[in-house]
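Asker: Structures are listed in the sections that come next.
Laboratory data are not the source of any read-out in this text; all were calculated from the coordinates shown. Since the model is a prediction, treat every value here as computed from it, not as a measurement. Cβ atoms are built from the backbone, for glycine too; each structure is taken alone.
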Structure 1
Amino acid sequence: MGQGFSHLDAEGRARMVDVSGKAESVRIARVRAEVLLNAETMRLLVQKALPKGEVLGTARIAGILAAKRTFELIPLCHPLPLDFADVSFEIDEEACIVRIEAEARTSARTGVEMEALLAAQVAAATIYDMCKAVQKDIRITNCRLVYKSGGKSGLFQAE
């Protein structure tokens, strides 16, 4: 049953993929996500006046920490030596959107998509947590891989 799928064993059970035969290469992944706020919450965020403190700096550190600990959170992920992880934000005050971009890089035998994905999602969840006292209907949307390079599958760029 598991033939042809490297993430399944012979009985069809999920397993960690054996990457020992793969060549190391520089691998980069970028993920974007959006947090939708209302006008009052956006105003408070921009003015750094939310009750829990400075939101984006906290969210950035939370996202980087998530990238570093991905293998502890996603059961079959490999622990990777990250060469770089960062989270950046673009504030669109008019549309009341915080745009998040997370990037992870490694020189390894497997990719860093999951590390970038968790970095963006945990940064978004941290924004949610720090704003929820003033707004209950915050939405986290449009989380997706937008760039990947390295490894056998090569370059991927979202449109």
Structure 2
Amino acid sequence: MWFVMREVGLELLETAAQRYVTTRDVAASRHDVWSVFADPTTWSAWWPGVSTASYREQGSPFGVGTMRRATVGRQRYEETMLAWDEGERFAYRIDRATLPLAHAQVECTAFEDRPGGGTRVTWTLAIEPRLMMRVAAPFFPGIIDRLFVRAMAGLDAYVAARASGR
């Protein structure tokens, strides 16, 4: 069963009832980080819990308005890209989900060059929560931070392995 979420835009990143922001530095270049983020078929190799992800449309270029499907754990999502600023920002809205956690949700990832090399990655998760998420709210900052630490370590390892041909 699918739960339809409220159609929102990037404004939710500023107005959401629950907003989580976490930042990590990775050794990989911004170009390499962007190419991995922009290719959903790689996500299962480095983002914890992602088993599948794909764009609904075939071919490229992809960008604002592109639809994506993802399975994370037992949860399935249908998403719409809201921002696609190549090498700088990647954001999407959850349109439908199989578990009713939120009325609306937007996620945005920003990429910046780090002085001395590498990339600073900032993930913002903005949610208009349903009851289940409101109850979990006190635990969510720690959960989000641990998830992002694991994801960025996985991303770094994935990019390094890809660069060395492994």
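Asker: Given a value of 9.8 for mean projected area of the Cα convex hull in nm², calculated from one of 1, 2, which structure does it belong to?
Answerer: Numbers: 1: 10.6; 2: 9.8.
Derived from 2, not from the others.
Asker: A further question on this structure: Given 1.00 as the derived value for FRET efficiency 1/(1 + (r/R0)^6) of positions 10 and 82 (r between Cβ atoms, R0 = 25 Å, to 0.05), which of the supplied structures 1, 2 does it correspond to? If you can, show how the numbers build up before the last one.
Answerer: Numbers: 1: 0.15; 2: 1.00.
So the calculation was done on 2.
Asker: Of the structures labelled 1, 2, which one yields 0.75 when FRET efficiency 1/(1 + (r/R0)^6) of positions 106 and 130 (r between Cβ atoms, R0 = 35 Å, to 0.05) is computed from its coordinates?
Answerer: Working: 1: 0.75; 2: 1.00.
Value 0.75 for FRET efficiency 1/(1 + (r/R0)^6) of positions 106 and 130 (r between Cβ atoms, R0 = 35 Å, to 0.05) corresponds to 1 out of 1, 2.
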